[in-house]
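*Asks:* Input: structures, listed below.
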Structure P
Amino acid sequence: MEWRKDIFNNLVQLKRGYDLPESQIIKGEFPVVASTTIKAFHNSYKVNPPCVVTGRSGSLGSVQYINSKCWPLNTTLYSKDNQGNFPKYIYYYLKTIHLENFNSGAGVPTLNQNHLHKLEIKIPALSIQKKIASILSAYDDLIENNNRRIALLEKMAEEIYREWFVRMRFPGHEKIKFHKGVPEGWKVNRLGSLGVVITGKTPPTNISKYYNGKYFFIKTPDMHDNVFIFQTDETLTEDGIRSHSSQTIPPNSISVSCIGTGGIVSITTSICQTNQQINSIVLNSGEDLEWAFFTIRNLKETIRLFGATGATMTNLSKGKLCSLKIFMPNKELRDEYHQQTYPIFNQIRFLMSSNIKAKKSRNLLLSRLITGKLSIEDLDIHFPPSMLDSEPVEDKEANA
């Protein structure tokens with residue numbers, strides 16, 4: 001039989017992670033895995049790879065696949081025993097069962113393993129597990145490769161910006177006179193001179209007419225320090241994500257987070273609206289988009305410091321944002337930078353859009369493959385490169 005009825009505990013046995021106070025972390029090569037991300041790198045480890053980790057306390061539902069020796073923290077559960085099953089399949093399976101629903105904590109969310117142990121599930125044969133993991137890994141590999149390309153392209157465009165507008169080694173700089181460090185023909189302007197600045201507003205939650213409208217509604221987490229902001233299936237899950245009001249922002253506006261996590265800068269890709277934590281600049285000239293983006297991102301620390309209201313909180317008003325001073329190069333140089341970086345930004349936009357489509361396809365396949373609704377038994381599937389080192393190490397537990 002290719003699929004058998006069984007219980008969760010015969011798929012994988014999860015174990016609580018290990019204590020490691022932040023004061024005791026010694027910089028090293030081994031990832032310290034928290035409930036949603038890699039927190040740091042330590043000089044010793046507890047678990048051999050591959051390791052599937054999920055949040056146990058605080059943040060539930062996030063699942064990570066760690067393919068190196070690591071130290072899972074005590075806020076996590078990790079795969080102590082894969083019960084002969086394929087680790088990458090376990091990773092994808094855990095992503096489908098909504099672990100956040102197994103919460104037993106009255107205050108801090110805590111994963112209740114007792115409810116998981118006897119959960120009735122279907123477990124496919126090992127050969128099918130590997131095929132399922134192979135198909136889904138191919139999508140993840142594509143997304144990861146695109147992310148690396150995006151990072152390189154962004155670094156390339158930023159390096160040109162820094163060379164021209166920070167180090168002042170722009171084309172023809174040898175022939176330009178400088179006055180007190182400012183090239184001749186440049187001006188010192190206020191940020192607000194770049195265009196119209198619009199402060200977002202969250203519609204009242206108790207008035208239904210403001211919701212389910214035609215406009216994408218952006219919050220700071222939707223920006224994630226990405227160059228572009230795209231509407232995705234994930235951003236449509238929250239109530240009110242499509243707002244209806246007259247306070248709209250056109251594509252190619254530059255949105256800046258000014259409250260809470262200050263200084264995140266992204267470019268809009270569609271007509272949209274934002275909440276009150278974000279100020280958006282509708283530029284006077286579209287050709288200045290790439291230069292303006294890096295100019296504003298270069299002000300990240302200034303935005304945080306100028307708007308600081310406490311140890312970590314930023315609260316920068318529209319007026320303060322507009323009053324920030326910037327160097328304004330002459331139009332010819334801004335146009336030349338646009339010509340150099342416009343193709344780079346277009347490629348970044350294309351790759352980000354491709355990733356959204358790949359994630360959507362992967363997520364659609366994920367549920368159908370894990371439930372067995374999509375038959376793949378007879379398919380001849382070749383493993384992608386990321387699968388070649390996914391077999392578990394014999395001694396799962398380290399002696400560190």
Structure Q
Amino acid sequence: MCSTVNGSSPEGSSPAAGRLVFLDALRAFASLLILWHHFALYPPLSRQAEPLLGPLVHWFADYARATQVFFVIGGFVMARSLSDRKWDVKSVGVFLAGRYCRLGIPYLAACIMAIAASAWGRGWLPENVTGTAPAVTQGLAHVFFLQDILGYEHFSAGLWFVCINFQLGLIYAATLWLRDTLPALVGRRIDVPMIAGWVLSAISLFHFNRHPEWDSWALYFFPYFFMGIIVHRALKNRRSAAIFWIYQLLIIAAMCHDWRWRLASALVVGLLLFGAEKTGLSTRWPKAGWIARMGKASYSLFLVHFPVLVLVAGLWARLGWTSPPAAIAGLLSAFAASVAISFAFHRHIEKPAAQLSRRWGKAQVAKAIASPACGKENA
């Protein structure tokens with residue numbers, strides 16, 4: 001059998017799998033929380049609204065951070081869709097190319113939106129909102145998800161998440177490839193994803209995750225991602241159920257050693273996901289259509305909300321609408337526009353990018369099946 005065929009789904013989703021509506025709800029909640037975090041964090045509208053909404057603005061700025069939700073869900077979905085397939089070097093390449101289509105095309109479209117929005121707001125809004133005029137090298141760094149590593153500022157808030165997500169996908173695909181390659185070298189199967197996951201998580205929890213200077217690298221965030229993988233493994237195999245609770249104890253030990261609220265939120269998300277899957281709730285609740293739509297468009301909302309905020313704030317600055325009531329109206333207008341634009345972005349950019357990713361992956365599978373080498377192996 002050609003292992004490329006079994007490991008070639010590039011987008012990290014299982015077409016045959018039923019829709020997990022509980023995951024959609026978590027995604028929707030997290031994307032809205034992140035939106036209001038950025039709206040509260042970046043001036044001038046949030047500062048102008050403080051006389052009326054000071055405590056609420058400060059709470060969103062300080063505590064409304066929910067990327068851990070996406071990392072945990074990402075690990076779960078990736079393990080669910082990729083772990084049972086055979087992997088070789090070519091299938092890893094197909095996966096990464098498809099992953100780039102799935103994540104990168106919407107991300108690059110959002111970069112263009114952010115550059116245009118910043119040009120509109122530059123001179124009217126603070127520089128920490130609009131940034132400096134973009135450079136070619138900065139753009140190339142964004143194309144390859146390297147802006148943090150190379151020291152360039154981001155075109156938009158939250159783009160670091162996409163870079164880390166791609167790194168995590170690369171790490172997981174590499175462990176799957178090692179799992180399926182090592183038996184030919186050592187004579188027995190080694191569960192590399194689990195062994196490497198536990199080692200990397202422990203190292204991160206007690207060292208790298210404690211030092212923010214490492215937050216340009218996936219290792220800093222790996223414990224959140226591995227939480228999702230652990231949930232999948234515990235649910236898949238009853239004999240492995242204990243590993244879920246052991247991992248929770250490891251997280252608790254890390255928090256006792258050095259308290260981090262990010263670990264607490266990842267632990268809660270892991271418990272919710274495990275419970276919802278264990279009880280079957282994940283496919284039944286909630287059934288609200290708007291939550292499902294928000295969940296499906298959550299990545300689009302994550303990408304577009306900051307450029308929309310900059311556009312609205314720039315317009316308000318030009319019009320001289322700086323009073324607290326006007327600022328609140330601006331924030332609400334930016335929120336409504338972000339949601340509306342995210343639905344259009346999802347339909348016309350994110351969804352076609354996912355379809356391109358799947359078509360490209362299927363073409364590679366068909367090519368592999370038709371190749372002479374595959375024909376001999378299957379003869």
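Coordinate-derived values only; no laboratory data. No experiment lies behind these values; they were computed from the predicted model shown. Cβ atoms are built from the backbone, for glycine too; each structure is taken alone.
*Asks:* Here semi-axes √(5λ) of the Cα gyration tensor in Å was calculated and came to 45, 24, 22; which of the structures P, Q was it taken from?
*Replies:* Of the structures listed, the value fits P.
*Asks:* Taking 16.4, 54 as the value of Rg and Dmax of the Cα atoms in Å, for residues 66-177 alone derived from one of the structures shown (P, Q), identify that structure.
*Replies:* Q
*Asks:* From P, Q, which structure was helix-only ellipticity at 222 nm (-39500 (n - 2.57) for each DSSP H run of 4 or more, over all residues; to 500) = -9500 calculated on?
*Replies:* Checking each candidate, the match is P.
*Asks:* Same structure, new question: With FRET efficiency 1/(1 + (r/R0)^6) of positions 26 and 218 (r between Cβ atoms, R0 = 41 Å, to 0.05) derived from the coordinates and found to be 0.55, which of P, Q does the value describe?
*Replies:* P
*Asks:* Sticking with this structure for a sec: One of P, Q was used to compute FRET efficiency 1/(1 + (r/R0)^6) of positions 50 and 90 (r between Cβ atoms, R0 = 25 Å, to 0.05), and the result was 1.00. Which label is that?
*Replies:* The read-out was computed on structure P.
*Asks:* For relative contact order in percent (Cα under 8 Å, 6 or more apart), which of P, Q scores largest?
*Replies:* Answer by largest value of relative contact order in percent (Cα under 8 Å, 6 or more apart): Q.
*Asks:* Output the label of whichever structure in P, Q has the greatest value of mean count of other Cβ atoms within 10 Å over residues 130-137.
*Replies:* Of structures P, Q, the maximum of mean count of other Cβ atoms within 10 Å over residues 130-137 occurs in P.
*Asks:* Which of P, Q yields 4.4 for distance in nm of label points 7 Å out along Cα→Cβ at positions 82 and 346, as computed?
*Replies:* Source structure: P.
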